[in-house]
Structure formats: structure tokens, C-alpha cells
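Participant: Next come the structures, one after another.
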Structure P
Amino acid sequence: MTHTDTLDGRTARSARTREAVVRAVLDLVRAGSSRPTAREIAEHAGISLRSVYVHFDDLEDLFLAAAREYVRQLSALLKPIDAILPLRARIAAWADQRASIWESTLPVRRAAELWAPASPSLAEVTRSARQRSWADTRRLFGPEVAGRPDADVLLEMVNVLGSAAAWDTFRERGMTVAAARDILSVSLTKLLET
């Protein structure tokens, strides 16, 4: 075995350990631990506590890496909706997508809300994700309201309606996923077809 092989092996092992630590954070958060400790993360990843800090400067660095990985995983749910579909088809696809995203991300979103005030980096990741969502709303429904004096207001209403906060409110009131999704669809139809 050459020196280069040894280094490549160490690099690969280091990458696997780092990935295991990030995966452990996400697993623990999905299981309901909003702010897992380094010890819990190490135990779940099957590594020593010291190894957590070998691979990450601090918990903020680790939580940021976990947030970035989660955003990467979430991109599978964010397939662009075809903006040339008829309005009702776009609305149905949008409501389905929002329901799927907000329902599946609840534990991680709640954890991010706890971490973000103390983490400028994480706050930036969440702000960037919201901006992408808003840009997609404009892409999908902007042409529908173009030329109307209230176009910006309508698009902001769509953003609020399709937000995680609105979704959580529907669900906290005891609505089923299907009922909350229907509210999104019906409300957006009424908003844009007037």
C-alpha cells in the first residue's frame, strides 16, 4: 500500500464519518429531538464524542451541514411545475407539492426555527429557501396576474397561503392533510380566478 492509498483511505473514512454525523443529526431531529446534543449525535452515528468535534468546528457548523444536506434531500420534492399548464392544473400541482413538502419537513423545520436565531448561517439557509419558494410562486402565477394593479399583493397572498406557517396552522387545527391541501387549492383558485 502506498502513501497515496493510505491518504485516500483516510479521506474516504473521514468523509463517511462526516456523512454519518450529519445523517445522525437529521435522524434524531426527525425522531423528535429538536436540538440533539453532541453526545446523542455521536451515539446515534456510532462514533466517539471526540470524532464529532474532529469533523465539525462546533455544533453550529454541524447543524449548518445538516441543514444543507436536508435542503439537498428536499430538492427531490421540488421538481418544477410546468408554468404553461392550465391554471387549475398548476394550482393542483402547487397544492400537492406544498402539502408534500410541509407535511414531510415538520420536525426539521421546527428544529431550524429553534436554531436559526442563534445561527446566522442557518438563518441564511432558511431565508434562501424561502426566497426560492417565492421566486417559484412568481414564475408559476405571475403571468396570471400580470398587468393587474394588485399583482404584487396577490402574489404575496399566494406566498402566505402556501407558507409552512399557514400549513402548520391548518394541521394544528386538526385538519387532515387532504383537507388542508384542498384549502390551498380552493383558496388559490378563488384568489387567481377573480
Structure Q
Amino acid sequence: MNDEKIVKPSAESLASAARKASKGGLPPVHLWNPDFCGDLDMRIARDGTWFYLGTPIGRPELVRLFSTILRKDGEDYFLVTPVEKVGITVDDAPFVAVDFEGAGSGADQTLTFETNVGDFATAGPDHPIRVERDAETGEPSPYVLIRANLEALIDRKSFYRLVDIGAHHDGWFGIWSGGEFFPIIPSDELT
């Protein structure tokens, strides 16, 4: 009989491992396959606020650090280090796109998004924009892929700015970036 107990890592031990792993940029979480250690009482709210044990994490540096070891496998989210893998809850998308910079215009336009944790991604073939619409209200929820299956919900003010520079193409109203057209809504549904 094995009397060993599985000990769930704490947020502090994960933070320490993340610091060690992320020196010099984003750690290669896609290469790590440690054993699953259970779920951690950590949640990312739809507005991008990270919670630990029901309390908001107030240190932006710590949130940034945790964001560097975040991975999505299937529909589940994990914090992963070389030796630990713990499940966390994500209410919608793990990041929020809080701003963007545009360059050029029309089909030659590029849009570079910044997230609440300091990541940047230029929308295009490798970082597509997609819009989900609520089945009941039709309310749009726009997203941009930031990295490795991890999306950012585009905040309302940024989405309104995107709509302002949108264009019609092949029966759709949408946005150009990186040589790609990203549809938002069928043109005939605009009033």
C-alpha cells in the first residue's frame, strides 16, 4: 500500500517555478508534460481579473508571471511548470485586449493588440480575429488569438474603434489586418 499523498502546489510555488522558467521570455510550456496535480482555486474573470482563493490578485507582476505559464489543452486551462500542472478556471478568455494600434489602411492595414498582461499580437493569419454572437441577444463578443490557443476578449472601447475602421467585403462587414479580412457581421444585417 502506497501512503504517499499528492500535494497540490500553492500559488507561491507556481510563481517561484514560473520565475525560474521564464527568464528571457515566455517559457516553453508547450514542451512540458508534468503529471496533473489537481485543480487550484484560481479563476480568471471575463474582465481579465485573476482571483486566488476568491480574492483578486492585486499585483500586476504576479498576474503577468502566471500568464506566462498558462496553457489551454482542449477546453481546459492549466498553469504548467516543468514539474507541476494544475487546473484553473477561466470564465471566458484568459486575456483582455485593452488597446490596439493601427497602421496602413484597407487591405494593407495591420492591427497590433495589447493585452491586460502586456502581450502583443498583430492580427493576421497567425493571430485571427473572430466574433461570437449571443444566440438570444445577438450581442457580439470579439476575440483575437494571442498565443498557442490562448485568446483575448477585445474590450468594448477597442471593438467600437474597430467598427469605426471596418469595411464591407464579400457580403460581410469586418476588419482587415495582416492581409486577412475578418468578418464581424453580414452586411445585410447592419441597419
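Any read-out appearing in this document is the output of simple, stated calculations on the displayed coordinates, not a laboratory observation. Keep in mind it's a predicted model, so treat the numbers as computed, not measured.
Participant: Which structure, out of P, Q, was helix-only ellipticity at 222 nm (-39500 (n - 2.57) for each DSSP H run of 4 or more, over all residues; to 500) calculated from, if the result is -4000?
Facilitator: On the way: P: -26000; Q: -4000.
Working through the options, I get structure Q.
Participant: So log10 I(q)/I(0) by the Debye sum over Cα atoms at q = 0.08, 0.14 Å⁻¹, computed for just one structure, reads -0.36, -0.85; which one of P, Q is that?
Facilitator: P
Participant: Also, quick follow-up: Looking just at relative contact order in percent (Cα under 8 Å, 6 or more apart), which of the labels P, Q belongs to the structure with the highest value?
Facilitator: That would be structure P.
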